[in-house]
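Listed after this line are the structures, all set down as C-alpha cells.
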Structure 1
C-alpha cells in the first residue's frame with residue numbers, strides 16, 4: 001500500500017495570498033461535487049467542489065483541461081490526489097488543476113486518511129446523541145413522546161451520522177444531529193418567553209422536523225440526494241414518518257395534525273421547500289428557531305474555517321453576503337492601533 005505523501009489541506013490553500021499565484025501544490029481531497037455544464041460557446045465543462053475536513057473550495061474545469069477525463073472517471077465521492085497551481089479569481093481561491101488521480105479502494109485504508117478527509121460536527125456526537133435522548137424524555141405527553149421515540153428508533157443510526165444539508169448549513173457528518181440538538185436547546189431556553197406555545201408539541205416538532213433528511217441524503221464521502229429524496233423531499237418524508245408513528249402510538253388526531261403541520265411548514269417559505277406556511281403558534285416558533293440555527297450554523301462554520309489573517313469569508317449563499325470573520329479587538333488592542 002503506497003504511503004500518503006505530505007499534502008496541503010484546504011485551510012492552508014485558502015490561506016495563501018494572491019501573490020502566491022503559480023505556486024505548485026499537491027493535495028489529497030474528496031470530490032464532493034461534479035456538475036456537468038455547457039458554456040455559451042457550446043463547450044462542456046465541470047463545476048466542481050473539492051474538500052477535506054478543514055473546508056472546501058470550488059473551481060471550474062473545461063474539457064481541454066488535462067484533468068477533465070480523470071475527474072469524469074472518478075465521479076462524485078472519489079478521493080483524488082490533486083496536483084495544480086495556485087490561482088485566484090475575483091479574490092477567491094480557484095486553482096488551475098494539472099493532474100488528478102483517484103485513489104483505489106485499497107489505498108483508502110491508510111491510517112487516519114478518511115478521518116482527515118471527512119468533515120464532522122465540532123461537538124462530540126456521542127454526547128450530542130445522549131443529550132438528544134434527554135430532550136425526548138422531557139416530553140410529558142405519553143403518546144407524543146412515544147411518537148418521537150418511534151421515529152428515532154426507525155432512523156436512529158442513519159440520523160446520527162447524516163448531514164443536515166448538502167451545502168447550506170451543518171453540511172457534514174453528524175450535522176443533522178448537531179443542528180437538531182442545538183434547536184432543542186434554543187427551544188427549551190425560549191419556551192418560557194412564549195406561553196402561547198405548547199411545550200411538548202414544540203419540542204416534538206423540533207426533534208422531528210428534519211428527520212426526513214435521514215432518508216433524503218445518502219453517501220459516505222460526498223452527500224447526494226437519494227431517489228426518494230429527489231421524488232419526495234425531506235419535508236414529505238418527515239411528515240410520513242411522524243404520521244406513521246403517531247398513528248401507531250395512538251396520538252390523538254388534534255395533536256397529530258398539529259405535529260404534521262410543524263413538519264410541513266418548518267422551511268418557512270414555499271420557495272424554500274415548505275409545503276404550507278406556518279399557521280399555529282408551535283409551527284411559527286419551530287420555523288423561526290430552525291431559521292436561526294441554520295444561519296448561525298453557517299456563521300459558526302465560516303468562523304471555524306477562517307484563516308488568522310482573513311477579514312471576510314467567501315460569500316455565503318444562505319446569508320447573501322460574506323461574513324466578517326476577524327475577531328473584535330480588545331480595548332487594549334484598540335489603544336495600540
Structure 2
C-alpha cells in the first residue's frame with residue numbers, strides 16, 4: 001500500500017495534480033502558475049505529480065521559488081481505482097484541480113476533502129466550475145490557464161515572459177556578445193521520428209554562414225558528442241552551452257538566456273525547442289506526426305513547418321530551402337536581440 005501523503009494543512013490551500021512536468025510542458029504551464037499566484041496571493045499552492053518527476057523541483061526551481069509552496073513528485077496519487085473508496089490524501093483543501101482527463105484520476109481526487117473541485121474530465125461534468133464554451137482549447141497553455149482561472153475564481157491574464165537569474169543573463173551576454181546575427185539550431189528531439197536529419201541542420205547552418213549569420217547550436221546531453229563533427233564542418237558555428245572541452249556551462253535557464261539573444265531559432269518539436277521559444281524570439285518549429293497546436297508556446301512568434309504539408313509525416317519530407325526561406329523572411333522583419 002502506498003504511504004499516505006503528508007501535506008501542511010492550510011485553510012486556503014489549492015492542490016494542483018498533474019502527471020508530471022517535463023521541460024516543454026512545464027514552460028507552457030509556468031505563465032499560468034505565476035498568474036495564479038498573483039491573482040491569489042492568499043492561497044497556499046500545493047503541486048503534486050503522479051507518475052513522473054517535475055523540473056520545478058530541479059532545473060526550473062528558481063522560476064517557482066515563492067510561487068509553489070509545496071511540491072511532491074512521483075506520488076502515485078490518483079492512479080488506482082481503490083482510491084475512489086479509500087483516499088490516500090485526507091488533508092482538506094479550499095480547491096482541488098485535477099488536470100488530467102482520466103475518469104479514474106478524477107474520481108480518486110474528488111475524494112480528497114475540498115470546497116471546490118475542478119476537472120476537465122467528461123467535458124467538466126464533475127467540475128464545480130465550468131469554463132465558457134471554447135475556452136479550454138487544444139494547447140497545454142490554454143488548458144492550464146483555463147483550469148487555474150477556474151481555481152482562482154477569476155480570468156487569469158498570464159504574462160508570457162520569464163524573469164531569469166541575473167547571472168545567467170550576464171553569462172549569456174558574454175557567450176553571445178552583441179554584433180552578429182545569431183540563428184539558433186536545435187537538432188535534438190526525444191524520438192527519432194521527431195528529428196529532422198542532422199545533415200539538413202548542417203545545410204541550414206551553411207546557409208547562415210554564407211549569408212553572414214552565426215549559427216548557434218543548442219545540444220542536449222544525447223547530442224553533445226556531435227560537437228567535434230559540427231565544428232569540423234562549420235567554422236563559424238557556436239556551441240555556447242559548452243566549454244571548449246565539452247563541459248556544460250549551465251542548465252536550462254542559461255539556454256533560455258542565450259535564446260533571448262537570437263535573431264531567430266529553428267528547432268524540432270522538443271524540449272530544446274521550448275527552451276528557445278521561452279527566450280521570446282521568433283521560432284521556426286519543425287513537425288512530423290505531432291500536433292503543432294497542442295504544444296504551441298506563448299512566449300513569442302512561432303512559425304510551424306509541417307512535414308504533412310509536403311506529403312507525409314516523415315521529417316525527411318521537409319526541404320532545407322523551405323526552412324532557409326523562413327529564416328530569410330524572419331531576418332528581414334525582426335530586430336536582432338543581441339545588437
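Only the coordinates and a few stated rules stand behind these numbers; no lab work does. What you are looking at is a predicted structure, and each value in this text was computed from that prediction instead of being measured. Cβ atoms are built from the backbone, for glycine too; each structure is taken alone.
If volume of the Cα convex hull per residue in Å³ comes out at 148 when worked out from the coordinates, which of 1, 2 was used?
Numbers: 1: 175; 2: 148.
Computed on structure 2.
Quick check: 20.3, 63 is what I get for Rg and Dmax of the Cα atoms in Å, for residues 70-261 alone, calculated from one of 1, 2. Which structure matches? Kindly include the intermediate steps, with their values, before the conclusion.
Numbers: 1: 20.3, 63; 2: 23.1, 66.
Clearly, the read-out refers to 1.
Can you say which of 1, 2 returns -13000 when helix-only ellipticity at 222 nm (-39500 (n - 2.57) for each DSSP H run of 4 or more, over all residues; to 500) is computed?
Values: 1: -13000; 2: -9000.
Answer for the origin of the read-out: 1.
Can you rank 1, 2 by distance in nm of label points 7 Å out along Cα→Cβ at positions 62 and 270 and just name the one with the largest value?
Details: 1: 4.2; 2: 2.4.
Once distance in nm of label points 7 Å out along Cα→Cβ at positions 62 and 270 is tallied for 1, 2, the winner is 1.
Assign the value 13, 36, 28, 13, 7, 1, calculated as P(r) over Cα pairs in 10 Å bins from 0, in percent, for residues 150-245 alone, to the correct structure from 1, 2.
Numbers: 1: 16, 47, 29, 8, 0; 2: 13, 36, 28, 13, 7, 1.
It traces back to 2.
Upon calculation of distance in nm of label points 7 Å out along Cα→Cβ at positions 54 and 110 from the atomic coordinates, which of the structures 1, 2 produces 1.5? Before the final figure, lay out each step's value.
Details: 1: 1.5; 2: 2.4.
For distance in nm of label points 7 Å out along Cα→Cβ at positions 54 and 110, the value 1.5 is produced by structure 1.
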